[in-house]
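Novice: So, here's a batch of structures to check.
Values in this text are rule-based calculations from the coordinates and carry no lab data. Every value quoted in this text rests on a predicted model; they were computed, and no experiment measured them. Cβ atoms are built from the backbone, for glycine too; each structure is taken alone.
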Structure P
Amino acid sequence: MEILKPAAAGTLESSDAQVTVEPGENGIELSLTSSVMNQYGRQIKATVLETLERLDVQNARVTVVDKGALDCTLKARVECAVLRSCGQSAENIPWGGAIR
């Protein structure tokens, strides 16, 4: 998927994450801040990058502000931000596991 415009998903509440995606030119540029960076930083980064790969995002600037979100929450926030940035409407979102 091609990132067409800046978009965000999530909140800065405890146990959530705010993910922002913007168009990029040099692959994936990931900026990550987390309240649990020392314990789970590598896992958070891996989850975000894996989700972007599944969505076939090649070029993007991605900012993640994590407040202790679970992996499933991180995946959902990344998917939502990417789909918003691509201009997908609710009718065109492949719900039900179509996103691999």
Structure Q
Amino acid sequence: MLKVLVTCGNGMGSSLMMKLKAEGVFKKLGLDATIDHAPIGQAVSMANSFDLVFCPLSLIDQFKDFTSKDRVKIVSLVNVISEKEMEQKLRENGYVK
């Protein structure tokens, strides 16, 4: 089971919307995942506890200290509530065959 974190810079409300969208995408694709949400400040400090983090493209620099050696995969989104973009990013990163 994948552990997924979604985050944004606008507070808990928008990250909750992201979480709901992500849950729909993972369900549609048949991917087993637990999905949590957090504001960006908190997400950076807890990211290594997850397999995958979705964040806005504008905040990707907040995760600059993470490398390919880290367990977590950081994935940026242009439109954080776009189910289509989330699905595309999951495919691009090998989560969906």
Structure R
Amino acid sequence: MTYTQAALIGVAATIALDLFVLRTRLLTKRLFWTAYAIVVFFQLVTNGILTGRNIVTYDPTVITGMRIVFAPVEDLLFGFALVVQTLSWWVWWGRRRPV
């Protein structure tokens, strides 16, 4: 499995988890997308430093080669999945905490 395939599976699973399994529906909320814009900005800065200076390199045979700034698109997909899952689980567990 390539990094690209794993990233796409991660995003699809995360969307299904948010919308259909946990039903937190964060992806339908404007507040989430505003917060995510801030997160992705800093992800691009950090990724730009790490990949732009060749601190982190990728095997070109397992990624698409498409980049935003210096970040491989797969890193942005994985970052999206990580942020959404963290927040979805947080909201889901928060709704179930004893009062």
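Novice: If mean count of other Cβ atoms within 10 Å over residues 48-55 is calculated from each of P, Q, R, which structure is the one that comes out at 17.1?
Specialist: Going label by label, the one that fits is P.
Novice: Could I ask something else about it? Name the one structure among P, Q, R that semi-axes √(5λ) of the Cα gyration tensor in Å of 21, 15, 12 was derived from.
Specialist: Of the options listed, only P reproduces it.
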